[in-house]
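Nothing in this text is a laboratory measurement; each read-out follows from the coordinates by a stated rule. Owing to the predicted nature of the structure, the values given are computational and were not obtained by experimental measurement.
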Structure P
Amino acid sequence: MENKKKIVVHSNDIAYAEFDEFEMREMKLLLSLIATVTDDKPYFYDAKEMKRIVGMESQAYSKFAKLITNLQKQVLKINLEDDKYKTYNIFSVLSFDPKNKTIEIEYNSKFIPFILNFNKNFSKYYLENVEGLNNKYAIILYLRARANIFKYQFKLSVEEIQKKYGNNYKASDIDKRILVPALTEINKFTDINITVEKEYLASGRGRSKVVGYVFKISKKKKDLEENIYKAMNIANKNRFILNSKTINKESINLLLQEYSEEELVVGLKYAYKKINANFKTLTYLKKVINSGLEEKENKKNDIDLVEDEEIVSADLVEVMKDRVVADDEQTSDIVEYTSEEEERLVNYILENDGITYDFLQNMKCKSKSVYINTLRAAENRMKER
């Protein structure tokens, strides 16, 4: 199984689950397996590759078989409201064939909804980020951070850390035993950085008591790959797309929260071929991209894409690398909406445009002009009805 560009997608309930009984390698193996799930069906894996992913290349297959057995016995504790929870068996079948060196897996039907067929409240990240972590708490905190990536922070109380993650460590040991080693790994090996601030309970005498932690999340800046730049330039050769000013570094980074690089390249090239009318919003572009990906999936072959060299010039590539449309250039005629009007328009978009609330909020944070244009387009469509 090639893991470098495998994408892990799961419900945020998993990010908030309790993994206190899991070993680090059990967590890595579970997430590696989830990264391959596309349907509710049996799966078979090469045990040698899975050993590599969990860092057991040099160890005997008998030890790996024990890891498989232990993971098969694990249950996942999903937290509900009011301190309630449910536990789920993950697998109905998880077995290792020592003769053929293969793993067979079938997921429990009750667990399937946490890893398939959801369109909101989910986490999505490259498997390679988890593969680089060798600290159990680093994996736990990374999952929690990915679930809150659009909020840019999350909080944990000392009590929660002690109960769910810390083996009842003393508050004074949380920094040394959990946070420092975990955050060091996350900041070194993953696509995000996390800083932490302590929350104190003021007391009348002596030192203030630490009662919790605020984890601030930031994404590491990453240069766009060359194929993304080429796809941007292809799309902007379409005059309707170019006039919309919806494709620039800012919007591409937004779209990369929803699509893999490969998906976005296909979608942008499809948009170049299909868009033949004026539009103003990133929401519309996203709908066209989705149509392209659906068409590609349905036909089970590549879309007949234009050749890059026929439509892309080298100087345009350089222009696009430096092109970021400033908010003050786009917002001179922005319409301000009341909170009630904004809520009404947002609900309309969520119901009709197939995008998530998190995507809209990230758009609002990153580019107010694009966000307002999206609301304005929704308002116009509502008036036409």
Structure Q
Amino acid sequence: MSSMRLATLLLASSLIVMAAAAIAPALPAISYHFRETPNIDFWARSMITLPALFIAIGAWASGLLVDRYGRRKFLISGLIAYGAFGGAGLGIDSIMLMMLSRVGLGLSVGMIVTSTTTLIADYYSGQERHRVMGLQGAFAQIGGVFFIGLAGALVDLYWRAPFALYLLSWLIAYFVYRYLDPSPVVQRLKNEQAFPERVSLVLRGYRFDYYALMACGCFLMIVLYMIPTHMPFFLERRLEASSTEVGLSIAMLNLFAALSALLYKRLRLWIGCHRILGLSAFFMGAGFLLFAFAQSKFDVVVGMVTFGCGWGLVIPNIMVWVNQLASEARRGEAVGRVSTAFFSGQFLSPFFFDPLFRLFDPFRVIFFVGLSLLVLSIACIFWSVAYHKAQKTSSIP
């Protein structure tokens, strides 16, 4: 039963990345089908970016509700909505209705990401929680690569076929109903009448740490999404890299991010969350500096691998950290807010970098981002010192 519970949580987590990835290969076909629509290329690209905004909104709202109405029920509802809104593309023949379905998809992903992460924290503790959070991060990375490849094959059969992938969520909803028990934490808190509105969001003395984590998560996600949105153009002009070569290099990033996420539990045995965040920022910054000074395509691959090793640790580390800081009665809300910060960064990334790439030389922008990440890495060392002084009087394990 415990193995099926873990498998169900990981399958649900894989849907988070799939939300945008599943239709990416179908965008040219969607543009062609709706070619009579004005600005169709813009609308087609927005089908990828728009859900991120509503994931951020949905995660925040879900965080307020899952602590009161139960994580398991909320996860099942999110999975059913995910299949309904995502699969709507199989029959919708209006680009505006399709955009509305992407809004609903984003809100449902917000429900899923908050519920799954909170349930992992409820079901597991200590080193086992670290292991499962690492598996969740790895599953999300591998799932993204798998679903993009599968969607590409389905597009060759029929342009609407990738939308059928979203219906997998209904099968996972059954698994949640069958194999996941109601949260033991929620049941215990109800018995103790420890209602969310009666307790603080995070443990006393750690509000700065919590909001600093939100800021770091947003910033690192902004940086991450610069790679698929701007790096292909930079590499094409700098090294005359083909689309296939760019795609393979980004796949290397995802692969090594998954591998580093799998190592999170082992790394957590040796160093604390602050230093892991600093290590992540260091590898990500080193990757960007390798991009900036790349003289060959091999240098780019090394940069992607280096960046991936850092990025793979970010989400499991921040989620473990947040669950240490959060009050049990408001764990879902704490996770929801951090998830909102992450997906806000995904949505804001093009708005942040587009003006910079227009105003400055791409080398300078990429170099500055790498330098900023190294500064963050150093800041984490000082943050760690301050945190451990405060920890002496806290109850955080």
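If Cα extents along the principal axes in Å, for residues 249-344 alone is calculated from each of P, Q, which structure is the one that comes out at 52, 32, 19?
Q
Here helix-only ellipticity at 222 nm (-39500 (n - 2.57) for each DSSP H run of 4 or more, over all residues; to 500) was calculated and came to -28000; which of the structures P, Q was it taken from?
Q
Compare relative contact order in percent (Cα under 8 Å, 6 or more apart) across structures P, Q and report the one with the greatest value.
Answer by largest value of relative contact order in percent (Cα under 8 Å, 6 or more apart): Q.
One of P, Q was used to compute P(r) over Cα pairs in 20 Å bins from 0, in percent, and the result was 28, 59, 13, 0. Which label is that?
Q
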